[in-house]
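Values quoted throughout were computed directly from the atomic coordinates according to the rules given, and no laboratory measurement underlies them. None of these values were measured; they are calculated from a predicted model. Cβ atoms are built from the backbone, for glycine too; each structure is taken alone.
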Structure 1
Amino acid sequence: MPQIDPTARVADGAKLAGDVEIGPYCIVGPQVELHSGVRLLSHVNVVGVTTIGERTVVYPFASLGTPPQSTGYRGGATKLLIGANCTVRESVTMNTGTEDGGGVTSIGDRGLFMSYSHVGHDCHVGNDVIFANNATLGGHCVVGDHVFMGGLAATHQFTHIGAHAMVSGYTGVRGDIIPFAIAAGPFARLNGINVVGMRRRKFSNETIRAVRSAYKLLFLSGGVLEDRIASVEREFSDDPAVMQIVTFVRAARRRPLCQPGSSKEDTG
């Protein structure tokens, strides 16, 4: 039997697993589904067509499943799907999708979303991510597994961030960031490879060296980008991590690739 504080409001139709805990002054809408072990600590707002996975814990004043902040949204029953074992801290906001953007905003498993972070409509966020305080995604972003978003980092809509990348605090992301990269600066620029993160996730030294070499060939060498991609593909065809970067770079998307170096824009 779910434990529901008498001050909470749970609408008829909500689906609650038997061991769900809903704390004081929470609001749960009629189309919400809370899986086993979910805990809403207090003052949590969960509405819309929202599913929260097993053992996810949501802290006070988080608001999940509210309508998209998009002028194109037409009021449809779009969705927010949150995975298992996530931690959603104070005042986090996550919106449902839009009809024209696929209709779903999705969050993977084991994510940590610190206070005031935001996931916009139609975003797809992978597993094991960390969003530091006030990290923000515009609509339609895709974030890979094991990505770290620093405090106050803000990501333009339709941007893709590859797996294992790290975005430094106070960084504005306007271009796609390749897997394993570090991006930093007021307007994000690549700043090498996330070696510390790779070591923490037990990548071999051989793989780390290959990724660093591939990065240099792709971004710090002369010639046409397509030729550099082909060179990396030939030289490192047997390395899955490097090929992950190649696949990411080859994909056609709406945003340009984030590049190394600095720009006059970085200083205003």
Structure 2
Amino acid sequence: MHPYIRVIRPLNAIVAGCAGIIGYLMATGIPNPGLVILFLVVFLVTGAGNAINDYFDIEIDRINRPDRPIPSGAITRQEVLYYAVFLFLAGICLSVFTNITCTAIALINSILLVWYAAALKRTPGAGNAVISYLAGSIFLFGGAYAGTEGLILVIPVTLITFFGMLAREIWKDAEDVEGDIAHGADTLPIRMGIYPAICLGFGFLLCAVIASIIPVLWWGWYYLAGIVCIDLLIVWLGKKALGCRTADCVRASRVTTLMKYAMFGSLCIFFAAGFLL
């Protein structure tokens, strides 16, 4: 694969673009030719974020991922910087053809992606919060394309994604405590201790469950019947995590992997409700 394609992680960027489309369809249930622009904006900004991440992670990648485009010598660090700037600008400029809210989200997210790669990634808590917001904001972007009403309709799935991702990110850090200490990293589980961090993650998980109930106001009891099944799974995963006191236990519990499936399940419920209810 050409290094200019590899450096943007095309699969991740495509998945993010599709999530933006799903956000719009959740809000309206009606396809729109303008979704091509929506997809491209998310794809370009996500790709730019992946590229700028490689620009700042060059020293780490030389050790952990020497096959990546910059450490392998397939592309220079300076070229990646120029390429990332071009992609960010292209995504922001293209967002002008959506609406003012979408443009604002594209601009804010571009700034956060650079800030995250440059500094926040190594800031306990803040890095977790930013990456969780960025994941949830893709749905926010899609809903905003449908106007104010669409934006309101996707706020619950945005909150679910934010709080669910935040819990998962903290638990992932709990899994990696030994390795992070050995490499001089600083994370919430290192500062707080593993169990207090797991409890904090569980608190965020409960926030995700509460947010998932809100759409009952407009989707009714059929939606509630579906989402309750996912919420019960999420609470069970939280209780499973609370049974751990060590990094080995968190890894063995597979809660971070299972959380991905639970979040995908909640997305399916939202998507179905957007079309059918």
When distance in nm of label points 7 Å out along Cα→Cβ at positions 106 and 154 is compared over structures 1, 2, which one is greatest?
1
Computing Cα Rg over 2.2 N^0.38 Å, for residues 138-193 alone gives 0.94 for which of 1, 2?
1
Here mean count of other Cβ atoms within 10 Å over residues 10-17 has been calculated and equals 14.2, so which of 1, 2 was it run on?
1
Note: distance in nm of label points 7 Å out along Cα→Cβ at positions 170 and 250 at 1.0, derived from one of structures 1, 2, originates from structure 2
Suppose you compute relative contact order in percent (Cα under 8 Å, 6 or more apart) for every structure in 1, 2: which one lands on 19?
2
Which of 1, 2 leads on distance in nm of label points 7 Å out along Cα→Cβ at positions 58 and 146, largest value
2
For mean count of other Cβ atoms within 10 Å over residues 2-9, which of 1, 2 scores largest?
2
Note: helix-only ellipticity at 222 nm (-39500 (n - 2.57) for each DSSP H run of 4 or more, over all residues; to 500) at -5000, derived from one of structures 1, 2, originates from structure 1
Any idea which of 1, 2 comes out highest on FRET efficiency 1/(1 + (r/R0)^6) of positions 186 and 218 (r between Cβ atoms, R0 = 35 Å, to 0.05)?
1
